[in-house]
Structure I
Amino acid sequence: MSDKLLTELLPNLYFVHGKLSGRFPYSNGLMIDAEERVLVDTGFGRSRIEEIMDSGEVKVIINTHYHLDHVFGNKYIPHAKIWAHKLDAPALRSSKQFMKYTGLNENLGFPDPIRFPGGPYSCEVDRELVDGEILDFGALRLQVIHTPGHTPGHIALYEPQAGILFSGDIDLTPFGPWYGNLCSDLEEFIGSIRYLIELNPKVLVTSHSGIITDNITTRLKEYLEILNIRDHQIIEYLQVAKTVEELVDQKIIYTRFPEPQRLYRFFEEVMIRKHLQYLIGQGKVYTLNQTFKAFD
């Protein structure tokens, strides 16, 4: 396999470079090449999956969560067993559950038929993973860490001897945390990031930002701080009462709405509502005649 495809992290453990450096609609992942060949996520792009398969059979796929940029490549490895956290397994097994988890519908222009032909990919989940369990691959062992928020069953994988953590979509991108599905949970996301800060990994491997070896704790704290910044922006706008629609128009999270705009407005609204719920719970915002206002 080419050097552009794999980077060795440990003997038997490789970082897999996704197309476009792992930017959506692709993602990075891992390959475990021990007693069996295992892939962690399959969003690398079809040609890269085929290159991996040309050099050996993939027996297991571990999906960190159900999003299409992480699981769509499963369809190109039909004989592999699928492992995923029990809370995301329903959205992998059923297109109907996928749509329920996301809150998406056909009117929003998604799933994208070019990026994800055929729409949500449904597959059997052969093993439901739980927090803390050890996945033993003989020459390599990884611990499952449940990191909900992005999705209910989002997981990270940790190799404790070398301190290598694959954090999935806790990805340290400049955009910041993303929680634009109905099933996403802002408070759980905060808790997951804090947990990873306490874990203090020596190497952080992410789905969309690659391999990070320096200032990991600081960068995780900065990533978490983006959520506080969004809270403060919302409070500033709510010095005068506003509706959710008026807050969406401010583009607090997305600085612009790409096409199809109705899809990204939907994501913005979902995330704004989660912030409002969080701020109401903290006693910083209250509702007033279908508007929201910050306490003076």
Structure II
Amino acid sequence: MQKLSSRSLAPDFGMEISGIDFSKPLESDDINFIRNAWVKASGVLLFRGQDITPQDHVRLTSYFGGVYDKGATANPVLAHYYADGFPQIYRVSNKKINGKPLGREDAGTYWHSDSAWDPAQPRGSILHAIEIPSAGGDTMFANMYQAYDALSEPMKKMLDGLTAEHSLAAAVLRTSYAKEFSGKLDEASKKNAIWPVVRTHPYSGRKALFVNPGFTARILELSQTESDVVLELLFKHSTSPEFIYRHSWQLHDVLMWDNYCNMHYAVANYKAHGDRFLHRTTVLPD
């Protein structure tokens, strides 16, 4: 077992773990330490200085659940952003070679929970920073446990039992997905899921607010007008500064987050300051 230590990233949110080397296989005690920390940290874990290979990245991901492999399931619109020889790794970057994008440049430039439109939503993601700009390019995370806990009791009571539709079509209409899915709204509209507005996390047992501006289309039990008003209130509430951890990337950071209790937002203010190139894997539920 490696000698691990930890510190908080924000009040009751996020944890940096030191003393571990992901270029080597982990022992079961180390894996269990990180698994438990992922729950205790409300979903966000940081590991600095991890100069890892794609093979190391995929192996690391496998410790926490299934590893998403695009295989035949990748959306053809986005398939070319996967790494050559590593269909488990999605490239996020503004970098181009001979004018061809190496990764998806504007991935996640809005508040969202990854693949909330998928009935089998993956639990989380693991992102490795291979190149970073000289300034900018931060990623913000919202603690949706804290967002729920801070609601008034009457609001909690009203939301209890409500469900919301999450749709890729909503993202096409509102976000950077519009560029890739131009003319393909019918295809996007088939990708949707229904989740409780207040979701109980399967590992922690805690309640988290589960709506996001990227994918949440409407609350089904309310009229469209009522839904729009309530969702706008919840979106604004859950992105209040007191619930946010803002991560400033360093070279070879590895950052993992939990889609069931976090939203995140990639800040696209860096493009005049160099290339940003990251590898992302997706953790499927156990």
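Bear in mind these aren't lab numbers, they're just calculated from the coordinates by the rules spelled out. Only a predicted model underlies this, so the values are computations on that prediction, with no experimental measurement involved. Cβ atoms are built from the backbone, for glycine too; each structure is taken alone.
Summary table
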read-out	value
Source structure (of I, II) for FRET efficiency 1/(1 + (r/R0)^6) of positions 92 and 148 (r between Cβ atoms, R0 = 30 Å, to 0.05), computed value 1.00	I
Source structure (of I, II) for mean count of other Cβ atoms within 10 Å over residues 12-19, computed value 21.5	I
Relative contact order in percent (Cα under 8 Å, 6 or more apart) - highest-scoring structure of I, II	II
Among I, II, which structure scores highest (criterion: FRET efficiency 1/(1 + (r/R0)^6) of positions 100 and 244 (r between Cβ atoms, R0 = 35 Å, to 0.05))	I
Winner on distance in nm of label points 7 Å out along Cα→Cβ at positions 140 and 236 once structures I, II are ranked, highest first	I
With volume of the Cα convex hull per residue in Å³, for residues 132-219 alone derived as 146, matching label from I, II	II
Origin of the derived value -9000 (helix-only ellipticity at 222 nm (-39500 (n - 2.57) for each DSSP H run of 4 or more, over all residues; to 500); candidates I, II)	I
